[in-house]
Structures are given as structure tokens and as C-alpha cells.
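Each structure below appears as C-alpha cells.
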Structure 1
Amino acid sequence: MKTPSTTLHKLIHSLNQSEKRYLNLYTQFLQGNTNDDGLAYFELIKEIETQENYDEPELKKKIAGGNDGNFKRLKHYATEAVLRSLENYHANTHSDVIIYRKLMQAEILFQKKQFSLVLKCVEKAEEIAVEGNRINFLLMCAEWRLRIANELRVHKAKLELVSVEQIQKLSAAYCTWMQLVRHKAIVYRILTGDKFPGTEEKKLAENTVIQVKELMGNEENGYSINITGYTTISFCYRMLNDWPNSCIYREKIVKQIELDQNMLPERGVQYIASVGNLMNAYRELDMQKEVENNFNKVLDFYNSLPNKHKNDRAEDSYINVVNSYLLYLYKKGNYAEVLEKGEMVLSGLKRNAFVSNNNMNTLLFRSFTYSAFGLGRYREALKHYNTMLECLKVPQIPYLFFGLVLYYEMGERELLFHKAKSLRYYMDKVKDQSPFFRIMIKAFGSYLGMASEKSEEKEAFEKLKKEMKEKKIEPADIRNIEGFNYHSWIENR
């Protein structure tokens, strides 16, 4: 039997509060002039919004009377309604959307022979494209000028025909940009792949640096070409583990974005990610002051960013930078600062109604959990730990296991025995045979969990170390399991 598609469910549950409000207003407006089918797909949207887990058979029975054909049609209408709502809501939030909208209007007006209005739409799209150096749109606008030239006889004085030289210049810039985009995609795929870059990949990176520099020439290009070129080269140097040179090009990226302050809010996602990447390069070079300065720059920028630019991608970029910085502090042993900075970040997110609907990143609360644990504040660690588990869509054994360590430190022996037993059953169910977790769970459920005196605890940990040695579990194997150093924890008991 074919698995029901959850696409519409995911789309509806991805909406933030403002988008949901607009969708409700939009559907209410449409309900005033619709048939029974229309009312049914509005009802479908409402029902899906209330479902935490998608249940298509229940929806089909409730909305479409169990009829597969009707439900399929209603689902299609509902998807289109949500997309139209989002299209209208975001109509003026980003330059690319405005340009597409103007060119779409131009096409409609062209078919209606309203050529003077077509020209106004094209000119507006062209103006925005020039401002943001959007090379692909500039070519489309040039095509439109040629397309309507013969139709605008009454506006000949106003219409500037696109010259051969302009077409060649735009085409050359577009060709250069597309080649850079291709280089960037290839390098990024290697960097984010499962396989660690080897000799062949590093040779490709070296050649890519040469080719990109040739394409960029003296670097006196527009925004699109420079940003794509700098980003690609910084990726290559990262692949080559050449952090000083990667840092140089990351600095160039940030400076290029900062050149046009008017465009900065719209380029917010890219700016946050770029400053964060520069911060990471400084971290690798152990430049502590620069790491701190760049984190504060991201913090200030995000907090001052207009709400219309605080979308899901902006928050993702922001949280990724925060996670990277908190991990940096955690590794340096600055546990109190992790909790202090983290609380400040959380307070800022909670104050912003736009992002309050978004899920917090698991890594964020993992940093809080480990830092509170490092300070011996186990109750606080447990609070963050439970929030971290809520962020996980699927239970992960390393995180579930860390809970046992917490319960052990808190002296919650009965709860420890119960949780250890439950985790052992779960590992059997998913057929996880991790030797370290197996040994530890057995120990927590027996001699470690029953050790009440210091002397007993010491003997218990000695026994644990012996068992681990017999199973050939090396210190390196357990120094970093989802960010926690179990070797250090065991050795310091």
C-alpha cells in the first residue's frame, strides 16, 4: 500500500504565527465566493493544523467521506491555497520575489496588449535587479525590452533598445557567474559529504582556486560574482585545512556584504552565516578576541533585524552561529558563560513573536545540559536535557544514555535502574550492539548503581575500567560521543 504523502502536513506546520494568521484571513476571504468543494478544502487545512502526526485515513473519512478521488482533489486545492497565501504574504519581503512578481505581471499585461504597463513592470524589475546585482534577472529584463520594442511605437522616445554590447556584457557576466556557481556546488558537495576529503579531492580544491581566480580577474566585479567566487575559494582552503587563507576570503565575503548597508537586512541570512563562518575561522586560528567580536556582531545584527526578514532560514543561521560559539566556550571549560550567553539568546528569541513557533535546535540545549553538568548543577542540567529530548524527532541512544549519567550523579538510584532497563530493551529493539553503552547500562543497573560509599564507588569504577579494557574500548572511542567526554568523566570518579 502506498504511504500517504505528508507534504501538506509539513507545509502547514512549517508556518509561523504571522503566516498562519494570514492564511486564516486569506481562506476566510475566499470562502465568501466558493462552492462546497472549496469549503471542504478549507476545513481540511484546519483539520491538518490540529494534527500533530499526519493521519490521512482519519482525514479522508472526516472530510471526503472516505472517497479517495475527492480527497486527492481537496488535498490539491488545499496545497494551492496555502501556497497562494504564502505568495501573497511574502509578496514584498524580498527583492527576488518582487522581481518575479513584476515579470509575471508583465506577462499577463503583454497578453492583454497593455504594453505601456508592461514597460513599467519591466523597468521596476530592472531597477531592483540592478540595485542587487542580480545577473540572471538582468538578462530576463533585457529580453523583455527586446520583446516589447516593436509593440511600443507610441513610446519610442522613452524605450532604450538593448545594444549588442550590452547583451554581450550581460551574457559574459552571467556565464562567469554560472561557472562560479557550479564550482561552488561541487566543492560544497564534497565538504558536506560523508567521506573525508582525500588526495583527489584536495587536488580538485587546488585547481578550483586557480580556475576561480582566473574567472574573477582583478575582482572588480559585481556583488554576485564576487560573493560566489570568494565563497568557493574559502571552501577550497577549508578543504585543504588552510585556515589562514580561508580566513582571508571569509573576511572578503563579510566586507562585500557590508558594502551596501541598504541591502544588508535583505541579505541577512547570508550575512549571519558569513560572519559565523568567519568566527569559526578565527576559532580555528585561536583568535579569541575576534571570535568574541564576531559573535557579538551576529547577536546585535539579528536582534536589530526587521521582523519581515526574520524568517526560518535567518533563525537557522543565527542558531547555528550560537551553537558554534557555545561549543567553543564549552570546549574551553567556560561553562558558566555558556549558560549566561545561552539564556540571553533564548530570552531574545522568546520576546520575538515571529520566531516563537520555531523549534529550538537540539545542539543549543545540549550545550546547556553539558555546561550545567560540568558545574555540578544537575537539576538544571536535567531541565535542559528534557528540553533537548523534546527537540529530537526520533530518540537517539547516545542522548538517552546521557540521562543515565545524570540520574547517577543526582543519586536517583531507583530511577536509574528503571531507565537503564528501558534503554537496554530499546537497544535490543533497534538492534544496537554498541559495546560501550552495553557495558555502561549493565554497570548502572548493577554494581555502579548499588555503590553507595566512596570506597564502593571507587571499586565499582575500577571494575568498569577493567571490563572496558577487556572489550578493547579505547579512550579515543569515548572522548567525544555527541559532544560529551565519557573517558574524562570515568577517569575523574
Structure 2
Amino acid sequence: MTKNIPPSSYIFPAILCLVVIVFAQTAPDALCRWLFQAADAYPVMHTVLLVLFICLPLLWLVFSKEWKSADIPTRVLLVGTAIYLVSTAYDILYSRNGTILFLCCVGIFFLYKRKVYKPTLLIYLFIAYFVLHAVSLLWADDVPFGLNILTRYLPILTSVAFCFFRLEREHIRRMMLVFFRAMELFIFISLLFWVCANVVLEFNLTDWFVFKKTTLNGAVSYATIYTWTNYLHPTFNAFSCMIAVGFGFFLFGDRKSNITVTWLDLLLIAFGALLLALVTQSRTGFVQIIAVCLSGSVWLLRKHRNIQIAATIVLFIGAVASGILLHDKIALFLNDHTREQLHVTALHAIQERPLLGTGIGGMYAVLESDAIAGELGYEHALKKGLGNPHHQFIGDWMQTGIAGFLLIVWLTLLLFWEAIKRKNFPLFIFLIALFPLMQIEMPFNVLKSTLLVIPFIHLLVQFGMDDTTSIGLRKKR
């Protein structure tokens, strides 16, 4: 199937690109300072604008063929799902409200359709994962604190909501496009604030390109660039961008649908995501953008096997050569003594309690203990706020014992298996972005990332299914 891309499809990315370039050349000092202070000075206006940014990508839904052909309950579900996905890129407050709206829309859809689908093995495993953490309160040292930590896992229970609907593949493609456009806007605004930061803080654009973790005259780069979002963490912001880049590769190369993005869209979002990863010094984002772009490029060449093999070899040789020539700079950029101490301390705790772990919340007391840090040869424990091992597999073993470790490994392998078995490229490239995140964070232990990861996993799993398939279960004959 050959896609017919109308010239109008290039208007949106062209406008974004032109505005950033012009703004970078002519940014007025007064306007930059006003934008920089607007969030604090005008909180109501700031909230209204964020809601507008979340809702604006819905234009690519309500003017679509899928929208016109859908009945009212399906439209309600599509709107709720779209807002749910887009809201995950912003502050936790918006993510939480988006989740509540989604659940309400699912409820309305169910009241009309009266249809329930058999829970998949994936859903059972996620519920088991939550139950295991809840049960670990029985051996936790600080039950009230453990209950507080358990609230971070509550979004996992929204997995059950995906038993009450099955979106068509074309609807899920439309959701990918809506999120892609939302992140185009997200990256565009972030780049504008990067330009503003240069004007207000009197930097040159080149000052930001340092291949190591540093501050600029005491200013933290990501805190200035992402100040408009109300959520400053560069790792999870980068992850949202990588999801969109992956969707861009899929929609650009997908020949089974007329839902598409242009080469200009793909180029701009990939370059913008890379630029943000560099200037916000997101090491994970830097690794993710390389992995996602390589995977996406190989997938685009799937019909040209010889070119695919040759390109893979060239890229591999280039990666090895870069690793040799830039070894010192790469090592300086990736070296992280903080996470090294967290991992060593966590592995020590696992050796002490390998079967049951510390119980939920217990790992914080261990990692913040000066006494344990001293035993391991460190001068002191790390500051509060870094109280998890920043590694999903190590953290689960530390907190919920061998059962937690085996469960998260099973979940991960099952997702990769389903992506490969069903040739589900959107799920696969999502996992390519998620897996590096699991090596340096605990995405299922952080409320923001749990709200972000859960809906995409289940929606992308649905993309590879039909009404008769169940992930991990044999189809009845």
C-alpha cells in the first residue's frame, strides 16, 4: 500500500521548525524574561495553557475518519484514552486527573457495550505484582511508610480497565499519532524555553553542549528548560520523547494505514529529542535515542534486506569506533558514582535477606543508613530522595525478595516475547526505550512513571491482538 501524503501534512512541522529558528535568532529579552517567570507569576494562566497543550493534539482525533465512523460510546472512550496518554507527559497532577478521566470514560463505554474480555496473562501478572508488594507489608519494618509507598503502585490496578474494551488497530494508530503530535508540541515549547534560558541567564547556545553532568553558573539545565511543564525530571521527560520518536518511525513506515507522519515530522522530533537529551544532560535519553533510532531505521529497511544488513554493519563499526575514539568522554558522561553506591548497597541488602527482601518501603531505610554505608566503605549514605536502588530488577529483589525479582523478569520477557512473536513493532520499540530506563531507575516504584508506562503497555499489547487472542494463553479451539 502506497501512502498519499498531502502537502498540507508538512505545514505543522514546518511552522514549529520555523518558529524555533526565528525565535532563536530574534528572541526579545523582555519576552524571554516574561515567559521564564510566567508559571510562578500567573499560575491560573499557566494551568489553563497546560490544559490547552494537553487538549490541542485532540484535533488530530476529532477531524479523523476514525472519529466520524465511531459511535458515541467509542468516541467517549477515544477522547478519554487520548487525554490519558497525553497527560502522562506532564506533571503528576495532570497524569492523575487524566487517569481518572480515562476510567470514567471506560465506565461509560462499558455501560453501553456491556462487554468484558477475558483478562490476559499480562494483566494477571501485573495484579500479582501489586499484590506481592501489598503482602510484603507483613514483614516491612515501617508499615505506615510502606503503605505510603504502596500508593505509587496503585496505577498498576488500572490494568483491569483494559478488560472492558478492545480498540481497533486503526484507533490505536490514531492514539499513537495524537501522542506523537503532543510530544512534537512538548519538544517545541521546551526548545523555546532553552532559547529563553540562554537570553535570561546570558549563556551561549554552545555552553550547554558539555559531555558531562554539570551546572551552568549554578543553574541546573533541565530545571530551566522543563520549568514550563511543572515536572523537571529529565529522565522521564526524555522517555516520553523516545516513545513518540518510536511511534514516529512506525507511522512513517507503516503501509497498512493512511495514518502517517512525514519525513519532516520524523526528522524534527528525532533531532529535537536528541537535542533535549544533550542539553538537559540526560544520559539515559542519549542512550535511548540511539537505540530507538537504530531500531526504527532497521525496521524501515525491512523490505530491503541487503541494505538493512549493510547499514547494520556500518552502524556497528561506527559505534565501536566511536567507543574507542571517544572512550574517555563517554566514560565521563556515563560514570555515576551515586548509582554505583546505590547498587552496591542494594546488593548487600539482598545478600542479607534474599528470600523476602526488606518489605515495601524498607529499602529506603537501608539506602539512607550511614551505618550500613560505613560498613561498605563509604563515608556516608546518600541524601534522602534517592532512596531506591535506581535499578528495577535489583530494587524489586531488594524490596520483595526472590519472588519480586522473578515476577518482574517474567513480565519483561513476556512483553518482549509478545512483541517479537506477533511482530508488534510499536510494542517492541516502546520496550527498547523502556529497558534502558529500568537499568537506571525503578519506573514501577515512581508514581509519575507508573502512570506513564501502564497505559502504553496495555494499549500496545492490544495493538498486536484481535478479539480471539490472549497474551500468553493458548487460543481455544
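Starting from the value 4.7: which structure in 1, 2 was distance in nm of label points 7 Å out along Cα→Cβ at positions 112 and 144 calculated from?
Value 4.7 for distance in nm of label points 7 Å out along Cα→Cβ at positions 112 and 144 corresponds to 2 out of 1, 2.
Any idea which of 1, 2 comes out highest on FRET efficiency 1/(1 + (r/R0)^6) of positions 296 and 456 (r between Cβ atoms, R0 = 25 Å, to 0.05)?
Structure 2 comes out on top.
If helix-only ellipticity at 222 nm (-39500 (n - 2.57) for each DSSP H run of 4 or more, over all residues; to 500) is computed to be -22000, which of 1, 2 is the source?
2
The value 1.04 for Rg/Rh (Cα atoms, Kirkwood Rh) was derived from one model only; which of 1, 2 is it?
The value was obtained from structure 1.
For relative contact order in percent (Cα under 8 Å, 6 or more apart), which of the structures 1, 2 scores highest?
When relative contact order in percent (Cα under 8 Å, 6 or more apart) is computed for each of 1, 2, structure 2 gives the biggest number.
Taken together, the values in this text are just the output of simple stated rules run on the coordinates, not laboratory data. Because the structure is predicted, anything quoted here is derived from the model rather than measured. Cβ atoms are built from the backbone, for glycine too; each structure is taken alone.
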